[in-house]
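Down below are the structures I want you to see.
Each value in this text was obtained by applying a stated rule to the coordinates, not by laboratory testing. The structure presented is a predicted model; accordingly, all values stated were derived computationally and were not measured. Cβ atoms are built from the backbone, for glycine too; each structure is taken alone.
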Structure 1
Amino acid sequence: MPDTPLTTPAGADRAAPPAPARPPRAGSRRRAAGILALVLGFAALVLAFALALSVGSRPLPAEEVWRALTGGAASSDARLVVLELRLPRSTIALVAGLALGLAGALAQSLTRNPLADTGILGLNSGASFLIALSVMVFGVSSPFWRLPFAFIGTLGVAVGIFLIGGTGATRSSIARVTLAGMAIGAVLSGIVTALTLINPAAYSVLRAWNAASLEGRTWGELLPALPFVLIGAVLAMTLGASFNSLSLGEDLARSLGVDVGRVRVLALVAVTLLAGSATAIAGPIVFVGLMIPHLARAIVGPDVRWIMALTAVLSPVLVLAADVLGRVLLPNGEVPVGLVTAFLGAPVLIAIARRRHLVAAS
């Protein structure tokens, strides 16, 4: 075998082709996509909120809505419709959407379950059960005192399904968590229905709330829950980096300085505050925390920090749009926002479950 020359022939450096340009890193593309999605999401949020103030049984032009908001020369009827009816209702839709979206994103990260949602896991049903019980047994009528019952119900169901299914990433644990949550939610929803039928007075009080209708909502229902939503949202945002580390495995996350137990407890507290508050002020709205985190993940990738940020912007858009759509679907009356989100979310759930089944079977 001949020896390989140690010297480079003259002119070889000139003959060598130029090095190809390095393609942009995937992280940079994802970051750019995330920034663009946030900008477009904020624009969609402003548009959805404006439509929520304008559309209804009495449509109002944008100029009339603006004059009512700014104290201009608007009619007394327009001020009443905008300031007393649609503004609190739309703000509740915004806050509830933000809370449900972040709670769903946290639940998916905590359980590593792509089907996790506060409705599917039964968390909304736990809150609904204790709220209904507080109204019928203890005569609770104040929105402020509904909150503790909503938190206890949400936390109780969350602890129950985690004990049954665990928080691992194996296919069996994911299935156990999902099935346990659906079973508990179905049982509690059935009990609530039975109790409201037995007590007609309670049924009249809880009917619109249990259907997740935003019609007639007031500032008095939103303001007591607002601090808890803000606390839960801040916790959710701060846990994004820790969940990025946990996605690499618990052992590696601990080696990176992540306190796994503390992260799980804080995430459980945040989910309880967010899901309980949203259910207390808006009723058991489902599928918001399932659809939007998946959409955000498809846009920005697996970085939980970006998923949380984009979910916080897009989830209120979905609830506001569902509320507006529910107002115009029927010529007389309204479709509750909970039914609209369920109608939109059911095909998404089937698609996600089908895709995961195909991936698992391949």
Structure 2
Amino acid sequence: MEQTVLTPQKSPPKISRLTLLRNRLFGSARDSVLSVILLLIIATFGWIAIDWLLIGAVGPWGDRDACAAAAGACWPFLVEKHRLILFGTYPWDEQWRPLVASLLLLGGVGASMVPRWQDARLIWLWVGLSIAFTVLMRGGVPGLDYVQPERWNGLPVLLMLSIFGLVFAFPLGIVLALARHQDQLPAVRAIAVMWIELVRGVPMIMVLFLGLFVLPLMMPDDITLNPLITTMIALVIFHSAYFAESIRGGLQTVPMGQYEAADSQGLNWLQKTRLIILPQAIKVAMPGILNTVLGAYKDTSLVVIIGIHDIMATAKMSFSDPVWQRYGLEAYLFVGAWFLATCWCLSAYSRWLERRTS
């Protein structure tokens, strides 16, 4: 009886990255022409950018009077105005306080990204950070002078509104998603549907205006809300609706067998949701959740429209000085570099998290 000898199948030869790139860019005559045109356009704009940023620019510690005759950027402007851009009108001698407060919030975000810290300790961490941030920024305690909230400007305001807004909006979004996903309580489900659809159906700026002007009118006469607090409440309401829809999409992917298995183990609704259903739903919804986080972080700059001075507003303040009126581009490049760096970090973390949970 003959035996069939199986020969191992050879794996396809590996293609180098250079060969793969050449095949993609110059695989045909049309691709070659388009690639050459695009490379020329990129090279042209790249040279213009390098010339403006470096070659024709005045160095950071150069003579600022030379900026008038320079063909490129005036980096002495940022050396002169970087503290105004970052901290606005906060008292000059006390600007170490918003610096430390901002570093604390950034450190809290970094700690929240570490997997071993993603438990109940995070709640206490953010409670402590919120208290420390408020004490540092507001003062009024021994050793720290009181600073009016109207003088809180720049980077700390951006971080406060975006980070605390997302921290409070996420659990509220989970509650709304669970309320909309269930059928046992139709009245609760109707309220959740109305909340989500109403908020998602209007522009964010309208929610901000309602929070700034309507919410204080709804409060008792003896309660006065600071504009920063009302703005944060409006951001929480707005972002929670988008979190809710992302999480609800994840809840719909959980098989019915998971619910039945949890019921067979005698788990109540809270245990079933917290231990089995919600972790699976959040894992599936993670790309949408992180996309909402990125969008919410960038959209926080819209608060400048209602008079909240975040880093975009302080950037405009920095070149309102008649001596520096020509250098608004440098100010917005500084702000753009900040957003690019922080959003890139968030995007990198989201990609890492998807690979880890896949």
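Structural remarks
- Origin of the value 3.2, where distance in nm of label points 7 Å out along Cα→Cβ at positions 146 and 162 was derived from one of 1, 2: 2
- Ranking 1, 2 by relative contact order in percent (Cα under 8 Å, 6 or more apart), the structure that comes out highest: 1
- Label whose coordinates, when helix-only ellipticity at 222 nm (-39500 (n - 2.57) for each DSSP H run of 4 or more, over all residues; to 500) is calculated, return -20500 (choices 1, 2): 2
- Origin of the value 219, where volume of the Cα convex hull per residue in Å³ was derived from one of 1, 2: 1
- Here distance in nm of label points 7 Å out along Cα→Cβ at positions 290 and 314 is compared for structures 1, 2. The highest value is that of 2.
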